[in-house]
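Undergrad: Structures follow.
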Structure I
Amino acid sequence: MTRIHPLYAAMAPTIFEHMSALARAHDAINLGQGFPDGPPHPDMVAAATRALAETSHQYPPAPGLPELRAAIAGFYARRQGLALTGDQITVTSGATEALAAALLALVHPGDEVILFQPAYDSYAPMVRRAGGVAVSVPLSPPDWRYDAEALAAAITPRTRLLMLNDPLNPAGTVASEADLATIADACVRHDLIAICDEVWEDVRFDGVRHRSLLSFPGMAERAIKIGSAGKIFGLTGWKVGWFCAAPDLAQALGRAHQFLTFTTPPALQWAVAEGLSKPDAWFADQRAEWAASRRHLADALERAGFVVLPNAATWFLCIDLAASGIALSDREFSERAVREASVASIPVSALFEGAGPQHILRLCFAKDRATLDEAVQRLAAFRAAL
């Protein structure tokens, strides 16, 4: 008799691990897993180096260094107009740990949790491991809009939480003000807590500022805002994240956090605190580089005959395979392309629970121009040989 929990006994590797493993095996260009290829900003490396040399290497406080919590509050006050205090913020080992702490602290057995699909692949397994029931509300390409009627139909007397990822990975879209207001209204009317995965909040383009669901009427006491230094600074391996919430919610999540990772490396916390205090122009330069890469990949794909869906945020562009005249499903295309063209991608259908579109492919554009050009050439040749 197996001693392994059935949830994990039957679980396959994530699509990201699967495709990255194939990329390594086939010496492929990896446009699947989302991380920048370029070197980190020298200011961040210098800050971490200085912290390693000059600050403590021992356990920091479980909620995080006071200096980092103050820097997070200051960052959000300056860039999003939020009034947060240190007791509302806890530093975690990445945003995924923050998500886990929120679900473990808030889900009771049998509670229903609304998940908009497509969704980051850890959401549903974490809901189930906490004893909850994942309830899907599908979104549809090309614009992936939130539908008020579909949301209302998914809410039952057992619904306790709603998870919102805005900007949306994998689609690279952002919720409109009207959509956010609709979601906030549903949370208030049905007494739902919203877990807001906002890790891409500062990787937005075209001049539209981020607005957190936390800022809508009635949401201050019922929204948990989750952020990530990995996304803000393009330092995914640092695994420094955080959650922000009303003091009672923050305290409950903090109790879960203390029995997960307890704390996060102090030198990286010091470096992130220094980084978050940089002037707005510093962040604008970084976003401009990512925006230029976005445009470069989109132009190259379109010249090669691929139909690219609109993008407003994240490091990802999506291709509509069917509109591009490709009969393969996204899974078939992705699996064959990594083996036959040595380019790794992510099939968006893998990020749906149950039925979903089978023709959308996600590519990461946070790479150098030569890498992007070579990847498009390989994909174009692969497509021509189909």
Structure II
Amino acid sequence: MVNKEYLESLRDFYKKQLLEDTVPFWFTRSYDHEYGGYLLMRDRDGSLLDTDKAVWIQGRACWLLSTLYNTVEKRPEWLEGARLGYEFLRDKCFNREGKMYFHVDRAGNPLRMRRYFFSETFMVIACAAYAKASGDPEAEETARRLFGVCMEYASGIRIMEPKFEETRPSKGIGIPMIMINTAQQLRETLGDPRCDEAISGWIREIEHDFVKDDIRCVMEQVAPDGSILDHIDGRTLNPGHAIEGAWFILHEALYRNRDPQGIALGCRMLDYMWERGWDTEYGGILYFRDVYHKPVQEYWQDMKFWWPQNETIIATLLAYLATGEEKYREMHRRIHEYAYGHFHDKEQGEWFGYLHRDGRIAQTAKGNLFKGPFHLPRQEWYCWNILNRFLEE
């Protein structure tokens, strides 16, 4: 049995943090009324560090504003902000062949293209949420069309040419993970008959190829046949990323009438990567680990980044709601208290992005090419909403 008093206090906390602390840090001051989109590279006090725009973060911010409008309150400023992001993405962030950029300047001139199709996945969720908010048929058509493109990339039908010949082929968990969540967002905003079967396929891939029950681990990348690549890159684990995948699967299990197999898989993934990633000395989720406990190459391997904490807050809460097991309540309490005690800026709002292992602030930026209004507000919005639904049942 879950503790409803505990859950009610969490629901109220996440709502308050989202609407009175996190969202006000970003909006409306980040709206770029001159060029469109958002100015999100900001320091601790909200001052602007750079006017460049990361396409991932533009899409995520458009999704957030549209989602707030759809699910919280129909505030005109949120819909207007979503429009600014959608139109900037539509008009400035595609090349002539229809591939999306990764990094553009303030006016939308291209600066960097990557081989990944993650910009497209964030455009899918942005367009779907904006279409629901605005009723714009073009946004809806774009969401559905781009989802099809992403499915072709994910299945290998459409291929992005590598920069060099692949002599050590591998595949990463990131593609099935991001496709699960993209499909979930499309399904839950607009509905799409392709989503359920596709999600099932990506979950099977993760369980078959990436979850290693014999060594209690979720791999970040594997050989094409699912075997472990015993090299530094192949051995490197990202606990926060795997835990994010765990909550996507737990979410799906709850959506499918508390599917017991999905709950069991999501909880196993969470358990394995909590064991691998939780810092027993200082608290928090470490960034990289080695599957065989060998040294990790990246120098930031023992730092604490903001987003693994956000994903672990969601995953532990979902595991507790799904199972009622006290151990997940305790795990949630520990990560929640650590994260809000160390990352949250109580003076200026929002979270710092990067801490040293012992919890000291490594640098004060709250927005850059990778951090913006997504992981933290998504966590607070999602936890508030899932708790609302659970407590109303």
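Undergrad: Rank structures I, II by mean count of other Cβ atoms within 10 Å over residues 19-26 and report only the one at the top, that is, the highest. Write out the running numbers ahead of the final one.
TA: Numbers: I: 16.8; II: 19.2.
By mean count of other Cβ atoms within 10 Å over residues 19-26, the leading structure of I, II is II.
Undergrad: Then there's this: With relative contact order in percent (Cα under 8 Å, 6 or more apart) derived from the coordinates and found to be 19, which of I, II does the value describe? Let's see the in-between values first.
TA: Details: I: 25; II: 19.
The read-out comes from structure II.
Undergrad: When helix-only ellipticity at 222 nm (-39500 (n - 2.57) for each DSSP H run of 4 or more, over all residues; to 500) is computed for each of I, II, which one produces -17000?
TA: II
Undergrad: If you don't mind, there's one more thing I want to ask. In terms of mean count of other Cβ atoms within 10 Å over residues 51-58, which of structures I, II is highest? If you can, show how the numbers build up before the last one.
TA: On the way: I: 12.1; II: 24.1.
Structure II gives the largest value of mean count of other Cβ atoms within 10 Å over residues 51-58 among I, II.
Undergrad: Tell me which of I, II gives 18.6 when you compute mean projected area of the Cα convex hull in nm². It would help to have the intermediate numbers written out before the result.
TA: Values: I: 19.6; II: 18.6.
Computing mean projected area of the Cα convex hull in nm² on every structure in I, II gives 18.6 only for II.
Undergrad: Assign the value 24, 19, 11, calculated as semi-axes √(5λ) of the Cα gyration tensor in Å, for residues 227-346 alone, to the correct structure from I, II. Don't jump to the answer; show the numbers that get you there.
TA: Values: I: 37, 20, 14; II: 24, 19, 11.
Structure of origin is II.
Undergrad: When you work out distance in nm of label points 7 Å out along Cα→Cβ at positions 115 and 235 for each of the structures I, II, which one comes out largest?
TA: With respect to distance in nm of label points 7 Å out along Cα→Cβ at positions 115 and 235, the highest-scoring structure among I, II is I.
Undergrad: For distance in nm of label points 7 Å out along Cα→Cβ at positions 11 and 251, find whichever of I, II sits highest and give me its label.
TA: Numbers: I: 3.1; II: 2.0.
Once distance in nm of label points 7 Å out along Cα→Cβ at positions 11 and 251 is tallied for I, II, the winner is I.
Undergrad: When you work out FRET efficiency 1/(1 + (r/R0)^6) of positions 75 and 307 (r between Cβ atoms, R0 = 41 Å, to 0.05) for each of the structures I, II, which one comes out largest?
TA: II
No value in this document is a laboratory result; all are computed from the given coordinates. Because the structure is predicted, anything quoted here is derived from the model rather than measured. Cβ atoms are built from the backbone, for glycine too; each structure is taken alone.
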